[in-house]
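Below: a set of structures, written as structure tokens.
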Structure P
Amino acid sequence: MSIERVGIIGAGTMGLGIAQVCARSDIPTVVVKATPGDLGKPRGKLESGLAKAVERGKMDAAVRDGILANITLSDQESAVADCDLVVESVVEDIEIKKALFKRLEGVCRDDAILATNTSTLSVTAMMAVCKHRQRIAGLHFFNPAPVMKLVEVIHGFETCEENIQALTVFCRRIGKEPVQVQDTTGFIVNRLLTPYMLNAIRMLERGTGTIETIDKAMLTGAGMPMGPFALADYIGLDVVIAMSQNIYDDVRQSHHAPPHTLVRLVQLGYLGLKTGKGFYDYSVKPAVGNPDLERPVI
């Protein structure tokens with residue numbers, strides 16, 4: 001099928017980012033705010049981000065205007081009823097996502113593709129609560145969606161091949177590089193990146209190195225674009241611990257379990273860049289490794 005109209009459930013950073021990507025490719029896009037509140041807030045966030053891109057010379061004003069014209073905001077799930085593709089980008093909670101898919105089946109056309117932007121949760125588990133299982137798939141964008149090229153196209157247990165191909169073509173149309181993935185917890189990228197970050201945390205706990213020396217080693221010795229601690233802070237430590245727990249719950253291998261230090265930081269509300277403190281302290285420029293963490297954990 002040809003995807004000519006897209007619905008996004010969730011008006012957070014990822015939802016708005018995916019909407020921007022679709023709208024820039026001249027695809028009419030409806031964004032449904034999944035939580036209560038004024039629609040002016042996500043609209044303002046979208047307009048502010050695009051205005052900054054224009055100011056920095058990364059986008060023409062005409063392109064910005066076209067994006068805004070192609071995006072409609074709503075607080076009603078029924079607004080996606082005539083969409084060819086609906087992508088959910090709500091909180092990373094399997095029960096919330098299952099309930100959403102059940103509701104969408106009552107709203108959307110029978111031939112519409114319903115996709116999840118989950119980073120680690122099982123597409124098949126969401127599919128299991130649906131009647132038309134062949135149309136459920138994963139479409140995992142990476143943050144920030146307007147910049148990151150990769151999209152993981154995830155084949156659930158009963159996703160039909162025609163819909164996987166339609167999603168692959170769609171990704172290329174919006175300027176992304178799709179990779180087809182079988183449904184496994186964490187898929188490709190997060191299944192590899194999560195242990196990378198967890199192993200670095202355990203090295204820190206053993207006193208093998210400091211936050212800054214471990215990051216520097218991976219930057220300059222392995223050619224990584226970000227060290228594991230900077231990456232974890234950028235993603236958000238609440239997201240990292242959720243990915244870790246999801247993978248651990250699936251495979252029950254101890255090296256996938258959240259390390260002590262990660263658990264404590266999340267309990268304290270130190271979630272990384274978005275809260276100003278995580279493995280690094282961002283209250284100073286340049287950011288420095290959090291000295292409270294640089295001692296062996298017994």
Structure Q
Amino acid sequence: MTEDNLPKTALRPDSLVGNRLTELARTQRMVFFAGLPGVGKSLLIRELANIAHGLGRRLHLLQWDVVRQGFVSSAVLAKYPDVNGVTHAAIRKAMGVWSRSAVARWHVDNPDATEMLIGEAPLIGNRFIELAAPKADDAEPLLTAPTTTFLVPVPSRVVRQAIEGAREASTADPGHEREAGDARPNVMHAIWADLVETASVMGIGSQRDGNYNPYTYRGVYSAVLKHRRSEILPIEEVLPANGRSVYDLAVPYQDVMPTDSEVEAFIQQVEQSYPDFKVLEEEVAQWYEV
């Protein structure tokens with residue numbers, strides 16, 4: 001497909017972000033956007049999907065918030081309810097273990113070079129952290145392959161403030177059903193506080209980082225992704241949403257989702273592996289030790 005046939009995106013084609021996403025769309029089989037809520041991951045996923053589709057790629061999405069909906073059935077929530085709005089540790093662990101098997105199965109089921117998997121992995125708080133941790137299984141060589149990149153968008157302070165403002169607006173008036181699952185501004189601030197505490201334990205940054213600090217953020221994520229081909233993507237300007245929700249993908253794609261039987265099996269696997277849930281809670285709290 002020629003450059004003239006590339007789809008219109010919210011990004012300037014000559015921008016650093018636009019150029020990098022275009023190169024990834026051409027060369028990578030899997031791209032995972034890692035990072036905190038409120039750093040622009042969803043918008044970048046949309047833009048990468050637009051570019052990749054224009055290049056003839058067939059798209060599959062593996063996203064934390066979407067997969068979570070498959071795991072939080074009424075039966076599962078009855079056993080493992082949210083705690084102060086946070087997904088139970090057992091569900092987070094089950095989702096992470098499942099995600100590795102999902103990547104391996106996707107690779108087998110979609111062998112054609114045109115197929116592309118775009119993922120969203122917050123990592124913090126054990127949200128798909130298993131994708132970053134080395135393990136001797138079928139997924140590991142795929143996650144470390146030259147055709148797999150973990151991309152960490154790091155907005156400037158000004159851009160982060162703009163994202164927080166947009167999140168407040170979408171919280172008050174959601175423009176897409178998936179926006180209902182977005183982290184609220186107060187939750188974003190609480191997660192930032194968790195990251196600052198984590199950074200202090202890791203010897204990165206300072207506990208005085210009460211507000212968003214891009215240097216602390218990138219330091220933690222670079223360390224956590226030390227076993228992966230990862231890169232920092234600086235976001236120095238507010239990316240236009242083109243009047244649409246960041247979840248509005250105008251190109252065809254398939255969600256990678258668990259079946260009901262998989263949910264049951266992976267929840268049971270976690271229960272058998274952690275008969276004492278205090279051990280699980282401690283492990284989840286130390287998510288950054290990969």
Structure R
Amino acid sequence: MIYLIIVSILWSFSFGIIKYGLSGVDSSYISFIRSLIALLFFSSISIYNIKKFTLDLKLILIGALQFGLMYIFYIQSYAYLPAYLIATFTITTPIFIGLASKYIAHQSISKNGIYAISLVIIGSFLMRINFVNPLDYWIGFLLIQCANLFFASGQILFKEWKIKNDGTDILHNFSQMFLGATLVTSLFYLFSSTGGNQLSSENLFALIFLGLISTGLGFLFWNLGSLKVTNDKLAVMNNLIIPIAILNSYFIFGEQIDSLTFVPGMICFYFALKAL
């Protein structure tokens with residue numbers, strides 16, 4: 001579970017970095033570049049020890065789903081919502097994990113798991129501060145739900161793939177997941193780009209950090225961590241990022257927080273983790 005905790009802390013910074021470090025940059029460009037950076041990094045690892053590399057179309061498809069399609073919807077939501085609401089609207093990811101477990105892995109979530117997931121969702125909901133423009137609010141909400149669905153399904157599919165391919169070295173084959181992601185995001189960028197992007201040094205630093213650290217190493221360790229826990233715990237851990245991201249938005253990026261709702265939300269998180 002330590003992998004999932006570390007990545008949750010790492011990813012919690014991404015919401016603010018995208019919102020403030022890449023403000024005005026085409027969202028389709030952000031999705032494509034961070035996937036491409038991760039692909040180049042892991043491709044070098046695959047080439048370094050090519051004997052451990054095995055072409056697998058399933059890995060490419062899982063990456064297209066878990067990283068590519070998720071990114072497209074996730075990044076688009078920044079045009080409609082503040083960073084803390086984007087973090088908050090990932091509250092439904094545990095539900096999608098549960099559904100994916102049932103229909104993909106044919107596993108049922110335990111009673112304690114359902115109890116913990118319910119507490120996490122309630123806690124995440126309580127942490128929401130206020131509503132923005134109603135139309136933008138619902139467009140952003142729907143975009144995030146699509147991202148949640150693809151991310152959750154990709155996690156369960158990866159776990160199922162690893163069960164059937166236990167002898168395959170993950171590190172030297174992880175580039176294939178980013179190949180799938182890059183193919184999807186490049187097509188989206190090609191057909192939806194609004195034109196050239198003038199990048200400042202701040203923008204470049206943000207893209208490199210997101211592509212190499214948040215996307216590359218983050219998704220590697222998240223998927224490795226998912227293999228070490230039950231689907232119940234994986235569902236709950238998907239929402240650990242929410243309170244951390246909200247605190248980051250408050251302390252680092254200056255967004256407001258309501259302690260009257262945040263504290264009860266944290267209490268729900270505590271009891272959810274205790275149930276597991």
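Coordinate-derived values only; no laboratory data. Here the structure is a predicted model, which is why all the values come from computation and not from measurement. Cβ atoms are built from the backbone, for glycine too; each structure is taken alone.
If distance in nm of label points 7 Å out along Cα→Cβ at positions 19 and 203 is computed to be 4.1, which of P, Q, R is the source? Each step should come with its number before you reach the end.
On the way: P: 4.1; Q: 3.5; R: 2.1.
Derived from the structure labelled P.
To test your reading of the models, identify which of P, Q, R gives 13 for relative contact order in percent (Cα under 8 Å, 6 or more apart) when calculated. It must be structure P, since only it matches.
So log10 I(q)/I(0) by the Debye sum over Cα atoms at q = 0.16 Å⁻¹, for residues 139-250 alone, computed for just one structure, reads -0.92; which one of P, Q, R is that?
Working: P: -0.83; Q: -0.92; R: -1.02.
The read-out comes from structure Q.
With respect to distance in nm of label points 7 Å out along Cα→Cβ at positions 35 and 235, the largest value across structures P, Q, R is given by R.
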